[in-house]
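What follows are several structures.
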Structure 1
Amino acid sequence: MTSPATAKHVIVDSRHRFVHPDQMIDLYTWTTPNGYKISIMLEETGLPYRVIPVDLEAGDQQKPEFTALNPNQKIPAIVDNDTGGEPLSIFESGAILIHLAERSGQLLPAQAAPRAEVLQWLMYQMSHVGPIIGQAGHFANDAPKDKDHSYALGRFIGESLRIVGVLNDRLADREYLARDYSIADIATYPWVTAAWEPFSAMMPDEVAKLPHLQRWLDRIAERPAVAKGMSIPG
């Protein structure tokens with residue numbers, strides 16, 4: 001019998017299957033909330049994939065081979081090798097999530113009303129949750145210490161609290177951001193969970209006002225695919 005190695009097949013950890021490389025999705029990622037979105041999605045859908053780490057601290061995102069995939073030099077990016085034609089490369093995490101949802105037929109409804117509901121909360125994450133929390137983190141942790149960034153820090157922390165407050169209100173009478181668990185939850189969870197510990201330490205009284213969001217975080221964290229996705233690239 002031909003061994004998997006000589007047959008040039010690849011074992012996919014999420015389902016322990018043998019998959020030909022031409023059927024794989026190549027995931028270019030690193031340990032950031034935007035990267036975790038896609039590894040969670042791939043684990044949830046069971047689509048076969050392999051991980052290509054892009055070490056941001058080492059500057060891998062600036063190398064020509066990665067810039068050819070994403071001219072913006074940001075992770076994540078994917079190359080879908082199983083499209084029935086030429087391999088398809090996609091950057092921007094929201095676009096990737098939509099592609100993977102349509103490819104798998106999962107986590108994005110086909111009907112107009114529930115689909116619009118999912119997409120509007122996905123766009124809320126893309127335009128508000130990620131950018132604003134990211135800027136709050138930058139000014140809190142990475143901005144030069146020899147300059148006064150108090151206005152910018154206060155601005156972005158205040159806006160971050162407003163934004164997560166919107167999420168908390170949305171989750172007051174539902175388990176997920178749309179009607180069911182979807183790519184909107186997958187996109188939002190890594191950003192909110194990254195901010196939760198520092199927010200809780202800095203502003204415990206404010207975080208205590210967000211019980212619905214806390215329950216949502218706990219509910220999402222219990223999903224095995226989320227736990228696995230949050231460990232990649234590991």
Structure 2
Amino acid sequence: MKLLLNAILKFTIGLLFVMVLLFLPAGTFGYPNGWLFIGLLFLPMLLLGAILFIKAPNLLEKHLNAKEKEGTQKGVVAFSALFFVAGFVIAGFDFRFGWSYVPSWAVAVASIILLISYALYAEVMRENAYLSRTVEVQEGQKIVDTGLYSVVRHPMYAVTVWLFLAIPIVLGSWWSFVCFLPYAAVIVIRIINEEKVLTAGLEGYSDYKKRVKYRLIPFVW
């Protein structure tokens with residue numbers, strides 16, 4: 001019951017927070033792209049949360065714990081929060097004042113990319129029971145090197161890059177897209193630091209890095 005209440009509370013707070021960031025700057029609830037984004041993100045999130053609560057409550061509990069312990073990662077999370085807030089606020093103002101125009105076909109493509117990315121994120125969670133929103137080595141943790149983890153070492157980050165870069169286009173704002181662009185650089189910093197932690201604390205990770213050479217993008221990095 002405690003886990004359920006915690007999940008419902010955080011889901012509700014997240015939804016209300018995003019609504020404030022989008023609709024207050026927009027000056028109206030009649031922001032179609034804002035409602036589209038909320039539907040595309042929060043409905044799958046609700047479904048995934050329900051599945052985790054039933055099938056893997058321990059994994060859900062880990063994902064509700066977003067408090068970083070490692071210093072570098074705390075900085076990464078704080079910086080990410082800043083440009084995410086800026087991206088949502090700018091999208092609202094963009095709709096209100098008509099600063100940029102995103103064609104409907106681009107919004108549709110971005111919507112598909114967002115849904116596919118979220119589905120792949122769910123698949124990563126299914127493959128890796130040790131997956132966490134915080135950088136840490138868990139007790140009894142083992143290397144996962146199958147499925148998407150046989151393609152790149154950090155598939156969760158790979159799909160979130162696509163997901164987060166699709167968000168501002170779904171919201172119909174090129175200026176918001178500019179705000180979200182630094183996410184890719186932040187992820188690179190997070191990965192470099194995370195691999196130091198995993199190499200030092202997780203048995204077999206050095207060998208895994210030799211088997212799977214690419215961190216984020218196959219044949220690139």
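Taking FRET efficiency 1/(1 + (r/R0)^6) of positions 58 and 210 (r between Cβ atoms, R0 = 35 Å, to 0.05) for each of 1, 2, which is largest? Comparing 1, 2, the top value of FRET efficiency 1/(1 + (r/R0)^6) of positions 58 and 210 (r between Cβ atoms, R0 = 35 Å, to 0.05) belongs to 2.
From which structure (1, 2) was mean count of other Cβ atoms within 10 Å over residues 82-89 calculated, if the value obtained is 11.1?
1
For helix-only ellipticity at 222 nm (-39500 (n - 2.57) for each DSSP H run of 4 or more, over all residues; to 500), the calculated result is -24000, so let me know which of 1, 2 that is. Answer by label: 2.
Of the structures labelled 1, 2, one was used to calculate relative contact order in percent (Cα under 8 Å, 6 or more apart), giving 27. Name it.
This value belongs to structure 2.
Can you tell which of 1, 2 yields 12.3, 36 when Rg and Dmax of the Cα atoms in Å, for residues 42-105 alone is derived from it?
On the way: 1: 12.3, 36; 2: 17.3, 46.
So the calculation was done on 1.
When FRET efficiency 1/(1 + (r/R0)^6) of positions 50 and 146 (r between Cβ atoms, R0 = 35 Å, to 0.05) is computed across structures 1, 2, the figure 0.20 traces back to 1.
Taken together, the values in this text are just the output of simple stated rules run on the coordinates, not laboratory data. Since the model is a prediction, treat every value here as computed from it, not as a measurement. Cβ atoms are built from the backbone, for glycine too; each structure is taken alone.
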